[in-house]
Every structure is written in structure tokens, then in C-alpha cells.
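Here, each number is a calculation from the coordinates, and none is a lab measurement. All figures in this text were calculated on a predicted structure; none of them were measured in a lab. Cβ atoms are built from the backbone, for glycine too; each structure is taken alone.
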Structure P
Amino acid sequence: MPLIDCDVHHASPSKQEWLHYLDEPYRSEVAQWGLRSLKSGLRYEDGGNRWDASARNPQDVKEQLLDPYGHTYALITGNYGSIAGIPDPDYVDALCRANNDFTAEQWLSTDDRFQMAVKVAMQDPHLAAREIERWAGHPQVKAISF
């Protein structure tokens, strides 16, 4: 029976990686100001994560999760903060596209066991559908996330 971890929160792209994957005008905005954040005043509980493991790069996840426990697949879901509350659908769509491209290039290409949940902008169903269509048919895309 396959063993699947269906919620692996891989590390967010670094600022330089965001700049590489983002299109304008958001590349310039993030270069100057950084990512927009909704974390002010929000509580983040100290639990739910494996503190003995790191999802900073594919090799860490392979060595700490997939190989020792015999996982068949790991569904990569992301970990760059809440985008659901950002009211600008175009900005969120740009973040989703950049994150999806980053994940495919930096993670999916390293191991067939990595599968991806495509991030979409729930603020605009048309933008979400466009991103879903962009990834339709990719053999390692298995879910949608927002």
C-alpha cells in the first residue's frame, strides 16, 4: 500500500528566488519592499510542525521523510504565509504563479516522489482557472491549494 504525506510544507523561496520567478510590476515591488504580509497581530502556535526535520530543500525532505519511512509520495503544498486575506487578486496570482514555477523547477525536477498542489488565487476564479489550466496535464500535479 502506498504511503503518502499529503501536506509537506516546503520552504518559501528566498527573496532572490522570488525575484527570479515574479513578473513585473511585482518583481520591482518585492525587490524594494519585500513581500506583503498579513502576519501583524496574528498568533502562530508553537506546534504542528516536526521540529526535528527541515523542508528547506529537496534533499532534506528525502533524507528526513521519504527515505527513512518509505513514503511513496510527498505532496508539496508550500509555506509562504496566508494569501487568502490579501485583497489584490493580481498580486496573489503573481505570487501563486511564481511559487508554482519555483516548486516545479526546484522540487519536482529532483524526484518523481514529489507531487505538487498548485497554488491558486481564490480572490478571482478566472485567475485561478487560468493557473489550473496552465498546469493541467503535468504528471506531478495532483491537487489545488490556496
Structure Q
Amino acid sequence: MVVGNKKGIQYVAQTEIVLDRAATIKVHGRMVSIPGKPIGLRLVMVKVLDAQTREELSAWYLLSNVSHEVSSERLSLWYYWRWKVESYFKLLKSGGHRLEHWQQESALAILKRLLIASMACSTAWRLQASQDSESEELKEVFGRVQTRL
């Protein structure tokens, strides 16, 4: 598994838990309890350590009702990749691309704009991961431009 630009080793543990507390929602400004049936879930705990230094690169916890036929290691990998997808959508929506405000009127126009935005995202991610001197200079320039916007 790669976190940032470092290779890591994934460690996974799991246990069974039961959520049996009533849910609460706000109704007319007041918190109201809503009782329900207990829910059995898997708590999956994941830690990724640097393959060489054993430094912690990432850690997360998952609550899931996915069948036990799926191993906790595979489930944690699914969420790792899902987080990458969610980060990409966040970048498209609020990271300057403002996806919700696009006004293209055809599928082809949407596809073209999505391809351009995707290339911009890919370029930004590669630049962010790069640590050579030219990339560091370019990151500094982008940082100054961003503060002026």
C-alpha cells in the first residue's frame, strides 16, 4: 500500500460490536430519541506503517455491516481506495472546479470538462507528491497565487 509517496505495510484487526443506543435527531430545535433494533457491526481498525522506518503513515477505523465472507484486510483496502475517490470528488466539487455549478448542456461537453478537470487534478497530485527542486519552486509559486485569489 502506498500512502503519500511512501510504501507502507497495512495491519488490520477487527472485533464485533453491537449498536444498541437509541438514535437522536433534532426536531423543532429539540433532540428527540428514536429507539430501534440493535445493529451488529464489524469494527475494523487499520494502521499503515512505513515499510522501512515503521513510522505510522495512516490509521483509520471502519464500522461495517459487510458480510464476513469479505476479509477485514480486503474491506480496509476497499475503504482505502474509496477514500481516494472521495478525495477526488471533493477536489472537483470544492477544490476550485465547482462541479455542482457546471452548466454544460450535453454529455460530450460534460465529458470534455471532466477530462480537463481530471488532468488538472492528476497534475496537481503528481506535483504535490514530487520532491525535486523544480517541483518545490512551482509549489511555492502556486501557493502565492492561491493566497491572492
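Given 2.3 as the derived value for distance in nm of label points 7 Å out along Cα→Cβ at positions 13 and 133, which of the supplied structures P, Q does it correspond to? Corresponding structure: P. Looking across P, Q, the calculation of FRET efficiency 1/(1 + (r/R0)^6) of positions 37 and 117 (r between Cβ atoms, R0 = 30 Å, to 0.05) that yields 0.85 traces back to P.
With P(r) over Cα pairs in 10 Å bins from 0, in percent coming out at 11, 40, 36, 13, 1, pick the structure among P, Q it was computed from. Derived from the structure labelled P.
When relative contact order in percent (Cα under 8 Å, 6 or more apart) is calculated for each of structures P, Q, structure P gives the greatest result.
Computing helix-only ellipticity at 222 nm (-39500 (n - 2.57) for each DSSP H run of 4 or more, over all residues; to 500) across structures P, Q gives -14500 for structure Q.
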